Structure I
Amino acid sequence: MLRGLYTAASGMISEQRKHDILTNNIGNLNTPGFKQGNAVSRSFPEMLISRIRGGPEEAGRSVTVGRIHTGVLAEENVSLHAQGDLQETLNPFDFALVSDIQVPGAAFDASGKYVDENGQRVFQPQALFTVLNGNNERRYSLNGKFTVNALGELVNGDGLQVLGRDGQPIRLVRVVNGQEIPIHDFKVTAAGEFLDENGQPLNNAAGQRVALLLSRADNPNLLVREGNGLYYVREEDAGTVTGLQPGDQVTVRQGFIERSNVAPEQAMVDIMAALRAYEANQKVIQFYDKSMEKAVNEIGRV
C-alpha cells in the first residue's frame, strides 16, 4: 500500500517543480532575451516483482508477478533557445542579436535540434553578448539593454561591463581639452562595430576598432543559468563557447531588443495542467491515508 503513496508523492514533487519552471517563464515574459525553460520528466527504474515459495506447487522456484513503476521525477530544466521577436525601442543603447548559425549537413527544427541518421543529436549554435562580472569572470547574455556609466564604459542593467572584440571592456569616450567625455551619439553596424556621428569607426587606445565581443555557444544546452539574464559554462565545457567564426550568420540590430520567446497562452495551459496533475496525486495520497486509517482504527479492533 505504501508503495502507491510514494509514487503519488513523487508525482506531486515533479509537478511542483514543473509549476515552478512555468511560473518563472511567465514572470519573465517582459525580460529581454529570456529563453523559456521546459521541465523534462522521466520515470524511476522499473522493478520486476517475483513471488518466491508462494505455495507447495511453487516450491524451489519463483513466479513472476509483473513489473511495478516507482514514480517519476523532473530530471532537468531544458531551455528553448529559439529566436525571440524583435521589439523596436529607438534607444541607441539597445541591441538585439539575430542569430541563424548553420552547421554543415544539419537541418534544424524549430527548437534548434537536428537528429542525424545515426541518432546523434546536433544543436544549433547561438550567439551571445559577453560581459564581465565582479570577479572578472566572463558571463554571457542575450539581454542587450545597455547604457554608459560615468567612466564611459558600456554596461548592462546591473552595471556589468560589456566586453569588446579585444577582450577588454568597451569604453565610448571622446577626448576634449584633455578630458574624456562619454559618447552618446553613435551607430553600430550589423557586425557590431561602433561608428561616430560622422560614420567614422571608433578606435580604442590601441588604435583598434571598438566592436562588441560576440560569443558562439556550440551547444546552448550546456549554458547554465546564473540569474539576472546571465549564463556561464562549467570548466569542463569551456571549449564549447568560442568567438564567432567567418560565415556565421549573426546580425546586430541597434535600437531593438529581443523579446522573451515564452508563449504566454501555452504557458498558462501548461501551468493549469500541472496544477490538475498535482491535485490528482494529492487525491491519491488522501485515499491511501484514509485506507490506512481504517486499517489501524477499525480492522485492528477485530
Structure II
Amino acid sequence: MLTLLDGGLGRELKRLGAPFRQPEWSALALMEAPECVTQAHRAFIQAGAEVITTNAYAVVPFHIGEACFAERGLALATLAGKLARDSVAGEAVTVAGSLPPLFGSYQPALFDAQRAPELLATLIEGQAPYVDVWLAETLGATQEARAVATALGNDPRPRWFSFTLQDADENGELPCALRSGEGVEAAVNAVLEAGGEALLFNCSQAELMEEALRQAQAAVDAKGATLRLGVYANSFVPQSNRIAANAGVSDMRDDLGPDAYADFAKRWQAAGASMIGGCCGIGPEHIAKLAEAVRD
C-alpha cells in the first residue's frame, strides 16, 4: 500500500507570496499570513496528498528567536496544528505533527540534549489536539530520535521518524550516512527502539535515497522486524555537510521537475518505499504527478 505525502510547505508558501525569509522561514507565514498556510495545505490535498504535515518546522528558537518562542511558541504550534486540521475539512487525509530539528537543520552537533525536552514539550502540547501521527523530521542524528521518543512518553499515536542524509562530498561521492556520520543501520535501530512505525529519509538529494532504502530494508529484515519505509527528497542544490544553518535561502535545482522526480519515486518504490512525498522545492505539481505515476 502506497501512502502519498505532501511536498515542501516552506517553498510553497514562498511561491504563493507569503512573507518568507531567514531566519523565520515558514514560521513567518504563521505570524503574518496564516491564510497562506491553509492555501498551501489545500494545494497539496487537491494534488492528491493523503498526509499533510503541520507548519511547525520553524517554530523553534533557532528560527524565531528565544524571546518570541517564550512568548508565542505554544500559540504558534497550536495554530500550526489547527490550520492543518481545518485544511483537511472532513477529507480522508492524515495530519502529521512536525517535530523538527530543534537547533538547526543539517547540524546535529548543535543538538542540546538538556534543552530539547522543554522545546519538544511546547511543540507537542500545541499540536496534540489536532494531529493523527507524529513526524520527527530532518533528524541528523539518532540522539534526536531518542529525545523525541522520550518527550512523547505514552502518547499512543503512531510515530514516524525521518532522517536527513549527507549530500555529495567534494569529490562528488554519495555517502550513505546520516548528517552525524552514523550509518543507516543505526537509524533503523533507533527507530525500532523508539517504537516507531515508519522510517523515512527526507530533505536530501534524490540520488541518495534508493541506496538508503535498500540498506534500511536489509537492516529491518536482518532483525526480523517490521517498519514502513519512505522518502521525501528536496530540490536543493547539494548542501555541504559543513554549511551553516540559516545561511540563506538555498537555490533550487533545475533538473528535478515533476517527471524527473516521479522517475526517482518509481525506483524508491521498487526499493521498498511505501510512503513517498517531497520536501523543500517539491510542490503540488510534483505530488500530482506522483499520484498518477507511482500508483500506476
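Since every read-out is calculated from the coordinates, none of them should be taken as a lab result. Owing to the predicted nature of the structure, the values given are computational and were not obtained by experimental measurement. Cβ atoms are built from the backbone, for glycine too; each structure is taken alone.
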Among the shown structures I, II, from which was the value 45 of percent of Cα pairs over 24 Å apart calculated? II
For relative contact order in percent (Cα under 8 Å, 6 or more apart), which of the structures I, II scores highest? I
When I, II are compared on distance in nm of label points 7 Å out along Cα→Cβ at positions 73 and 201, the highest value belongs to I
Working back from 18.4 (mean count of other Cβ atoms within 10 Å over residues 161-168, computed), options I, II, answer is structure I
Using the calculated result 1.00 for FRET efficiency 1/(1 + (r/R0)^6) of positions 105 and 137 (r between Cβ atoms, R0 = 25 Å, to 0.05), pick out the matching structure from I, II. II
Output 1.9 (distance in nm of label points 7 Å out along Cα→Cβ at positions 209 and 257, calculated) maps, among I, II, to structure II
At a computed -13000 (helix-only ellipticity at 222 nm (-39500 (n - 2.57) for each DSSP H run of 4 or more, over all residues; to 500)), which of I, II: II
